[in-house]
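Bear in mind that the values in this text are calculations on the coordinates, not laboratory data. It should be emphasised that the depicted structure is a prediction, and the values quoted were computed from it without experimental measurement. Cβ atoms are built from the backbone, for glycine too; each structure is taken alone.
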Structure P
Amino acid sequence: MNDRTALVTGANKGIGKHIARLLAAEGFTVHVGSRDADLGRRAVEEIDGDARLLVLDVTDADSIAGAAAQVDRLDVLVNNAGISPTSTVPTEAGVEEFRRTYETNVFGVLAVTNAFLPALRRSPHPRVVNVSSGTGSLAWSTGPNPQFPHGSGGAAAYRSSKAALNALTVLYALTLADTGVKVNALAPGLRATDLNARAAAAAGDPAEAARGAVRLALLPDDGPTGGFFSWDGTPVPW
């Protein structure tokens, strides 16, 4: 009997829903994390397999605690929930814009991961996948980057939050290295989701990116930890 369990945050739409669908197809019981219960229920109805709604707002401590209390064991945690409120450069951005972005993209990942660590530790093969962005690569920000030309400072709050998430990924991997918990970051590429409405015509299929997340979720015990990988498995420079 397959009793593997996964949680995907922000799974009511976009890449997150595709990740949940693919994990369910792999035989996981998938907790579909959604801040909005109605949207979450609709997503669950569209997923074949054992998918269950887990109402979860990654910016709300009580919501996180309540969700964690409902999950006794967890094999895979995919921190997918993220926002990109504006494409503002840092010289024109306000502190509140940065605070709101970091609240979801960084602090939310920290809070959710810590809350679900006890459940992950009960798994024989625990995996954490942080959905980041190639735009958070400092190497690409200071050199050739197909999404943001050299010298562009746009989407400063989002991009810097993903750089912070990358750093957090490494620190978790180092801290948990002796526990069996593998923690990696994914660069999904530009995808046709609500997050990238600005480039819908050029964006790719979210399902393709989801396959990259599932690949990291299913890593063998001798697989990497503390890495940053593109959707196709290619390492991304920090």
Structure Q
Amino acid sequence: MHKLAAELRHRELTQEIYNIGDEVAEYIEHLQEAIRDYDGELTTDCLAEFEEIISDARVDARRIIGELIGLRQALTSGVRAGILSAAAPEDLRLPEPELLDGPGLNELHPTEGAPISMTDMAAALNDRTELVTEHLGELVEFVLEQTDKVARDLGAVSLPHLYARTGVLVGAAAQGWLESVAFAHPAFTRSMRGNNPPQFLAERARIDAVVARVAAKKAARNRNFAS
């Protein structure tokens, strides 16, 4: 591959790494918004979408990293070759957020055992919800930081492993909230729903409207052309 073409391809692939991290983070934020609005059904749907995104991210990351390694070796080999310098090995690993699941939420904010008032019950369920949304926010930052490290140093972290582990942590937190709040106390979640409408739903509706308008114009042009 010509040097200029290799450099351009390197930039493209590096941007793709950032794009993957951004997409994973975005779908974690969708879960965060659904949980903040106490919407168990939407949370379930978002979790299913997130699992698909994680699966795709692992496959795409493995492919991109493999190609980038070859390009960086080519651009840094030989005397005065390439514009890249070989990165010195460093331990750039950051501690990942701890596992938070249903049993952990029950332990931190118990609602069983001694008789508990409705006020204390509501406070405990709100605390569980707030803790899960904060935890998901930490995971968003973790994913973005680690993805950035890999974009700068391919040996810093195994990107497919990062996304696999992120999937486990996010899934445990979301499923823990569903089991300990949404499914366990449906009347409470119904009463709380609608106070924090997820922003991503409004964005999806806007995009769907644009797509529908474009499709309608295209159909109209086709009809005029046919007539």
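State the single structure among P, Q that was used to calculate distance in nm of label points 7 Å out along Cα→Cβ at positions 43 and 115, giving 2.9.
Q
Comparing P, Q, where is relative contact order in percent (Cα under 8 Å, 6 or more apart) highest?
Across P, Q, relative contact order in percent (Cα under 8 Å, 6 or more apart) peaks for Q.
Of the structures labelled P, Q, one was used to calculate log10 I(q)/I(0) by the Debye sum over Cα atoms at q = 0.07, 0.13 Å⁻¹, giving -0.34, -0.85. Name it.
This figure was derived from Q.
When helix-only ellipticity at 222 nm (-39500 (n - 2.57) for each DSSP H run of 4 or more, over all residues; to 500) is computed for each of P, Q, which one produces -11000?
P
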